[in-house]
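Please find the structures below.
Only the coordinates and a few stated rules stand behind these numbers; no lab work does. Predicted model only: the values in this text are computed from it and were never measured. Cβ atoms are built from the backbone, for glycine too; each structure is taken alone.
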Structure 1
Amino acid sequence: MSLDEIKLNDVVVILKINDVDMKRRLYDLGFLPGEKVECVLNNPFRNPRAYKINGAILALRDELAREIEVIYEED
């Protein structure tokens, strides 16, 4: 599943980033494999959406969030 598919307040773990051109930038922002991400804000038009990662809140457009593979964390 990709990051753009999660619902508000869902917490997921990053598996990998598919967009080779944006991988370095996303890594610099903290979107690393194994990190937990939470969707904290939905735009009324759903794009962009805000995600919380490592205590920071970052907005990503769905086109970019679609390139981040995630999985729901197991309790």
Structure 2
Amino acid sequence: MKYSDRITINPNICHGKPCIRGMRWPVEVVLDMLMSEMTVAEILEDHPELEKEDIQASLEYAKLLVSGQSISIAA
């Protein structure tokens, strides 16, 4: 699984922010939940539309952003 299979950018969804699978779930919201010390299990229980791979893709995307690596996402 690669982040690019799960993270999408569409200018018509959430003002073009990176989102999970074209849904109105910005990556930053997933990261905020993790930063608030929610566990992956808690996130998935509270938000059944999300999948474990979505959370992993969000973390991978964030890691690549801070590493300075080139990131490409299909619109």
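Data for the structure
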| read-out | value |
| --- | --- |
| Structure (1, 2) behind the derived value 43 of relative contact order in percent (Cα under 8 Å, 6 or more apart) | 1 |
| Computed 1.7 for distance in nm of label points 7 Å out along Cα→Cβ at positions 33 and 65 - originating structure among 1, 2 | 2 |
| For Rg and Dmax of the Cα atoms in Å computed as 11.8, 33, the structure of 1, 2 it came from | 2 |
| Structure responsible for -13000, with helix-only ellipticity at 222 nm (-39500 (n - 2.57) for each DSSP H run of 4 or more, over all residues; to 500) calculated and labels 1, 2 on offer | 2 |
